[in-house]
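Values quoted throughout were computed directly from the atomic coordinates according to the rules given, and no laboratory measurement underlies them. What you are looking at is a predicted structure, and each value in this text was computed from that prediction instead of being measured. Cβ atoms are built from the backbone, for glycine too; each structure is taken alone.
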Structure P
Amino acid sequence: MKNSLTVTISDSIALFHNYIANERRLAIGTVHNYDDDLHDFSAFLEENGVKMLDDLSTTDIREWQMMHLKRGDVPGTLRRRLSTLSSWCRFLRRRGLLERDIMASITPPRMSKRLPIFFRENELEHLYDGGLFPDDLTGQRDALMLRMLYETGVRRSELAGLRMASVDLSARMIKVLGKRNKERLIPIEEELMMAIQNYVKRRDAELGPSEWLFVRTSGKPISPDDVYRVVKRYMPLLSNADRISPHVFRHSFATHLLNEGGNIQAISELLGHADLSTTEIYTHLSRTHLKEVYKKAHPRG
């Protein structure tokens, strides 16, 4: 087997390409991204006189990293580039072509936390006006879907996966199967419970009974993509949010609960978060809301 003394940088990249494309059979787009990053790195090394694998050092990687920072690479892009190098180096060490872990002391740039986008309460009030949706079964279904997204905070896949057995109207609860098949119970208000009952009664009369809560006009269960299409059909009529998707309802659910004084631990459980730190991002939105209230209401604001 060749060692690093006899392997060029370009040869090692070709070996890695063959591994990810033909042995691991990664997606074409993923292979393309790996190739782009490594060819960019190889060109940088060649400009600096580094052609053999044995001459490669941590300093070369740091200088390449600094070059991209000066060019204006955002942290996410640079983290991806460094991840590519890490995968390449691990491959070379496994093949015995690289002895040192030259990535060990490389620190990727920190990602700034982006605050979630959410719909405002006065925008979502229009879901309850009655004039937004067609007066047929599909319109009734769509209205209920959007209300449930907002009032329960479920993910679109969780909403699409609700079965009739998931809805306990007597206890006013729905049982949701979340990530990693983790079940959680979410309470529902009486008004929402009645809306579910009315929809199911009409659905059964027009399409026949189903084991699924939400169905298409064919009687087959809806998909997560159907949920997305319903949100994209109606919400641009109500909101000017920078992004409109089912997940924005989830952000809205958590944000509005916090704004009204909801307990963050309880909200975390309702959302099905495995870690409380995931929920804490919404406290930043809540603080922003409080600042807005202060500026509008306080005479010295």
Structure Q
Amino acid sequence: MLRGRLGLEKARIPHADRHGLVWLDRGRLEVEDGCLRFVTAGGGELDPGDYQIPHQSVSIILLGPGSSVTHDALRLLARHGVALAAVGEGAVRVYTAPPLMPDSSEAARAQGALWADPDSRMEGARAMYAIRFGEIVRTRDIDVLRGQEGVRIKRAYQIAAERHAIRWNGRHYDRADPDKGDLPNQALNHAATAMAAAASVAVAAVGAIPQLGFIHEDSGQSFVLDVADLFRHDVTLEIAFGAAREAAASADSIERLTRRRAAQVMRRRAVIPTMIDRIKTLLRLPSSPPETG
């Protein structure tokens, strides 16, 4: 690193003015002449080549399978407040995601204030259910809302099964053995895991607090699960039942089919950038749509 090169060692663009995400896979993330570069022979999302990464203008880099990163690259990212998450194909798994260390505590303070007050926490939960239901919810009783959600999701399962011509015998989930159910249930388990991974990336990118959920309470990833559930009725079911349909004509495992489909659907529907916007709206933060690269 050339100290003082263009004065960049002290420069840091506020995260609010940065683009959101850069997706990289099957290559090497390194530093040359003070610049972050990614060298790949191809085989993934990128064509073969040597790419210069604008590290000062992104908030988080998602590093996919078949990739490596040098110590110099980690040091450069840390200096400029850029998070690096090691993810599965299409970010359907998150293996590690160090804290983003944003340049502002605005998101964490806003979330903490909303969560700490019972009335505003209830309003946050109602806002999330309104997104899931597609309509304004009237009740302020969380148990009533959960009951309404249970009825709606059962109907949504049936509709998704009919749309994809899948036989559906109801939702069955064994925590001790998630792979015990039939193909649609297994696909739902894998799709939910993929959606939670995407939500983990979105929460980290915003600098929100994973533990402080508005609907979920006990999990250390409560807010992550809240965000993932915002996409349960449409995206998660589209992934799961579509994968179950593909399984009838494929020799691949249902997990592989679901993960591959999740990566495709989440990219096509810009799920992570949309999650980031939803989080900002729920926490009443200024919204600037992130871009992906």
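In table form, for the structure just shown:
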quantity	calculated
Source structure (of P, Q) for distance in nm of label points 7 Å out along Cα→Cβ at positions 31 and 247, computed value 4.6	Q
Test item: Rg/Rh (Cα atoms, Kirkwood Rh), for residues 167-222 alone calculated as 1.08, pick one of P, Q	Q
Answer label among P, Q for the case where P(r) over Cα pairs in 5 Å bins from 0, in percent, calculated from the coordinates, equals 1, 5, 11, 15, 16, 15, 13, 10, 7, 4, 2, 1, 0	Q
Of the structures P, Q, the one that -14000 was derived from, the read-out being helix-only ellipticity at 222 nm (-39500 (n - 2.57) for each DSSP H run of 4 or more, over all residues; to 500)	Q
Highest-scoring label, criterion being distance in nm of label points 7 Å out along Cα→Cβ at positions 95 and 135, among P, Q	P
